[in-house]
Structure P
C-alpha cells in the first residue's frame, strides 16, 4: 500500500508520539546551530573554535592535509555555556599528490575537488588571533597536521573531547562522535570536516550524565589541571601485560611504556604502584616525568622532562 510522504510538521508529530512509547527511540538529523542565546549582562565571553581535518592518510610525516574545517563560537568560561552567533570556515587544499582511493572512499574528497586549491594563510592567521581554546575530537591526530602547516597553532591551548573527558566514568561506553550524539538523539553524516565540526559543537552543549556539567566546561577545566606523562623506563618485559591493563601505552621511539596523570596526587600514587608491582627486582629505578601544558598536550612536540629515581 502506498503511503504519502508526511510533511515536516506531520513527521515531527509522529516523532513526538513515538518518543512517548518506551519501545522506541527517535533520532533527529543534526541541524547546525548558527545562533545561541544571548549572554547574561556583564558576562565576559571568550572565543573558541572546534576544528577537524581531512588528510591523505594517517601519518603526519608522510601524508598531507587536504581539508580544514573550523566553527568559531563564543562562550562563558565560568559556566561553559555557548552564546551568540557562530561562524564557519572550510577550505580544501591540493596535497600535490594523488589522494589514495581508500582515503577517498572515507571522506569522498576527490583529486578533482582539490586540484589547484590552497587554504588561505592570511585567513587562518586572522581567524585564530583571538581564540583562547582549540577543541578537536581526537586532537592527537588533528593537532600535528595543522601545526605542521601553520605553526601559530602551537601557541594555542588545546583540548580533546575524546581524551579530556572520562567517558567511561560518565557511564558512556564509546567515545566515537557519532555514538555520543546518538545518545543525545541526534544523527549526522560524518567524515567531512565542516560537518564533523558542527557535530562536535553540538556535543559541547551536552550535559554529562554523571558530573551533570556541560561537556565544554569539563574541557575548559582540564586546561587548568596539571597533566604529566609518566614513563616507566626500563620496566621488565614480563610486566607489559600488567602495564597495558593499567592504561599504559607503548612509545616505540623511547621504547618505554607511559601513562598520563592529571594531578600531583595521581602521579605519586602511580609511582608508588610502579615500585610495588613493576620495579620489584632492584632497589633503585628510574622514571621520567614529562610536563604537558595546554600548548603541548595532544601535540607531537615534547614537554619538559625530568628524571627521577624511585
Structure Q
C-alpha cells in the first residue's frame, strides 16, 4: 500500500504533461503512485505519459466527461488513503509531498493539507499568491477561519497544491460533475465546513496561468450556476463555527462571476451578479466599483484591470 495517490487529469496537454510528471518523479518523498486519467484527449498527451518508464505511473482512459468526473475516477482508483491532485499543466517543488506529509504528521486533527503556491506565466514571471487574514507570525498551522481568509485573498487552496484524505473527499461526494467553472471552489468549501485544514505559507507548487487579463476568459459562467446554489445550501446547514465568513465567501463567488461578465461585455448579467453579492455581503466600496465598471466600455475596463489587478483578487 502506497502512502500517497497522485491524480492527474489529462485533456489535450501534450506540451505540458511531461513537465508536470517530471516534477512528481523528482519528489524527495517517493512512496506514491501516479494515476493519470485521460479524459478523452485527442492529442499525443496519453502517448507521452505511456512512454515514461516508471512503474508508479498508470494511465486510465475514458471518454471525455469533464475534469470533475476524471478526478472522481482517479479517487475511486486510488490505493492510498491520502490523495494529492496535480493539473497536467502545473508542477510541484521537489519537497511538495514531503511538506504535505509533514503537515499530516504534525496536525493530526486535519484531513485537508495544503501549501501556498505561485502563479507562473509563459514569460517565467511568477509570484506567490496573496493570503490575507492570517496572523503576521503565521507560517504553518490550521486555517480556523477559512472562509474569512478566502473571501479577502487569492484562493488559498489550489487543486495543484492540496492533498486530502480519501474518506474526506468521498464524504462530500467528490467533485461536482457537470459544473464547468468553480468545481474546485465548491469542493473546498464542502471540505472546509466539515474538516480542519492544515496549511503552510511556503509556496510549494506552481499554477501555470498563460491567460492575460485582456484575453477572453477561458471559462464562461454557467447559466445554471450550480456552484452558487450549492454554496447557499451550505449557509442553511447547521455547521457551527466553521461557517464563519461563509456569507462573504458566497458574495465572492458572485463577484467573480460579475468580473467575468464585465470582461465579456455582458453588462446586465454582471449587474445581476453584483446584486446577488450585495445580498450576502451588503453594499460596500468594492461592489460599488464593480457596478461602475459594469457600465464602462470594455476596453477601458481592461486597461483599469491591468493597472489594479490585485483589486479583483
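No lab work stands behind these numbers, since they all come straight from the coordinates. Values in this document were obtained by computation on a predicted structure and should not be read as measured data. Cβ atoms are built from the backbone, for glycine too; each structure is taken alone.
For the reader, a short list of remarks on this structure follows.
- Mean count of other Cβ atoms within 10 Å over residues 266-273 derived as 17.9 - corresponding label from P, Q: Q
- Among candidates P, Q, the computation of semi-axes √(5λ) of the Cα gyration tensor in Å, for residues 50-161 alone that gave 26, 14, 13 used structure P.
- Structure from which -11500 was derived, helix-only ellipticity at 222 nm (-39500 (n - 2.57) for each DSSP H run of 4 or more, over all residues; to 500), options P, Q: Q
- Here mean count of other Cβ atoms within 10 Å over residues 130-137 was derived from just one of the structures P, Q, and that gives 11.9; the source is Q.
- Read-out distance in nm of label points 7 Å out along Cα→Cβ at positions 98 and 250, computed value 4.4, structure in P, Q: Q
- Structure from which 37, 27, 13 was derived, Cα extents along the principal axes in Å, for residues 138-193 alone, options P, Q: P
- Computing P(r) over Cα pairs in 10 Å bins from 0, in percent across structures P, Q gives 5, 22, 28, 24, 14, 5, 1, 0 for structure P.
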